[in-house]
Structure I
Amino acid sequence: MRFIELAETAKQRLLERDQTFQDKSERLVGLMRALDIVPTKRASLNGHWHMLLGAMIVTAFDEKTTLDISTRRKGNLSDAGLTTNMMKWLDKLVKNKMLIPANGASKALGALLLSDHLIEQIE
């Protein structure tokens with residue numbers, strides 16, 4: 001699913017107060033913080049972005065889809081109301097082999113598959 005559409009779906013799911021979904025998303029945020037994918041500094045200010053990223057990954061898992069990054073332009077993220085740090089965090093997820101680009105790229109670009117390790121954390 002396209003990245004921006006996935007973000008919108010994840011935002012809606014976070015508002016629904018589904019406790020299982022919330023728990024899975026929070027578990028992923030904890031893992032991403034432990035692996036230094038998202039920073040722990042200023043987490044009280046930026047934690048909602050970390051939670052959105054975790055929710056997007058859980059949504060992709062639940063819908064059995066990929067995270068599709070069609071462009072790396074930061075302006076597109078800003079226009080969609082997202083933080084430009086998302087691309088940096090996605091690159092770190094690729095570097096840590098939690099997301100795997102289907103095209104073999106070393107950056108977050110194209111269809112990003114969820115790794116087996118990431119799937120284990122979600123389940």
Structure II
Amino acid sequence: MAQYAHITLLDNGPQVILTRAATTNRIVQHLLKAYTAGDSYATVTATNSVGNVALTAANVPITGAAGAARVMTFAQVAGGNATGAAAGGSNLHLAIVDSTTSEVLLVTNETTDQQIVSGNPLTFPSWTYTVPQPV
């Protein structure tokens with residue numbers, strides 16, 4: 001159940017994803033059948049990905065008032081057809097990558113761990129990335 005945040009995201013916050021998503025096809029969400037912390041861009045996008053969808057700035061709004069946590073909500077989006085397969089109960093992950101800089105920016109768990117059949121339509125669920133206020 002490895003998760004990951006790239007130093008670019010940690011240093012600059014979720015705004016880096018929002019800004020880069022304004023460039024067409026730059027920010028891409030992948031559904032992964034496997035992930036080990038620190039996997040390379042090539043492993044994430046070619047070996048472990050079973051489908052992907054490009055995100056726009058409209059898909060990743062940021063909310064939260066001054067003094068509150070900042071929350072980036074990834075919208076539910078249709079992702080075309082699966083390009084690979086994953087058994088039901090697999091430990092699926094969602095990865096956000098920058099296809100221009102070849103960076104894996106964020107990897108989190110995908111909670112449904114549903115069976116993925118190659119060629120079937122994919123719908124990526126809505127999920128959030130939260131940067132809390134310090135305590």
Structure III
Amino acid sequence: MRTQKQITVIPESGVEVILEGVLTRIYFDFRDPDPVSEELVPADIKVCESIDVDSRNYDRIVAAIVTDHYSSDAYQALIANYQMAKDPEAEISEEKRSEYIQEYEAFQAWRAHAKEVAHIVVTEIESM
């Protein structure tokens with residue numbers, strides 16, 4: 001989930017990990033917020049992704065990050081559309097075929113990013 005966070009120093013890894021009992025709270029993809037008006041935003045306010053996982057397991061962390069952006073229904077539709085786009089006999093326009101392939105590639109890029117973040121999280125947990 002996209003959120004705002006007050007943070008003075010962004011970790012070198014780009015990922016902040018907070019352990020709260022069995023909960024693993026993960027913040028990543030920090031950036032400055034988009035200006036809403038002429039009002040100045042304090043320098044220590046950042047926009048980032050925030051994921052809570054009830055595990056410290058790599059696979060569960062990856063799954064939590066992926067499903068935060070892609071629900072089960074969205075994932076099923078994405079895969080079905082991609083399979084249709086790969087089928088040269090499917091009766092869809094080239095525009096739709098291209099759209100479905102781009103959606104699938106965006107999903108795969110997010111999944112790869114989720115794995116990178118999860119690797120950092122597990123490494124940081126092990127060093128705590």
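What follows draws every value from the coordinates through simple rules; no lab data is involved. Just so it is clear, the model here is predicted, and its values are computed rather than measured. Cβ atoms are built from the backbone, for glycine too; each structure is taken alone.
Computing percent of Cα pairs over 20 Å apart gives 42 for which of I, II, III?
Numbers: I: 36; II: 42; III: 55.
The value was obtained from structure II.
Computing semi-axes √(5λ) of the Cα gyration tensor in Å, for residues 24-79 alone gives 29, 17, 7 for which of I, II, III? Could the numbers behind the result be given before it?
Values: I: 20, 17, 9; II: 26, 15, 9; III: 29, 17, 7.
Answer by label: III.
Out of I, II, III, which structure matches -2000 when helix-only ellipticity at 222 nm (-39500 (n - 2.57) for each DSSP H run of 4 or more, over all residues; to 500) is calculated?
The value was obtained from structure II.
Using distance in nm of label points 7 Å out along Cα→Cβ at positions 48 and 64 for the comparison, can you identify which of I, II, III gives the largest number?
The maximum falls on structure I.
Please compute distance in nm of label points 7 Å out along Cα→Cβ at positions 32 and 112 for structures I, II, III and give me the label with the greatest value. All intermediate terms of the calculation are to be shown ahead of the outcome.
Working: I: 0.8; II: 1.9; III: 2.9.
Biggest value here belongs to III.
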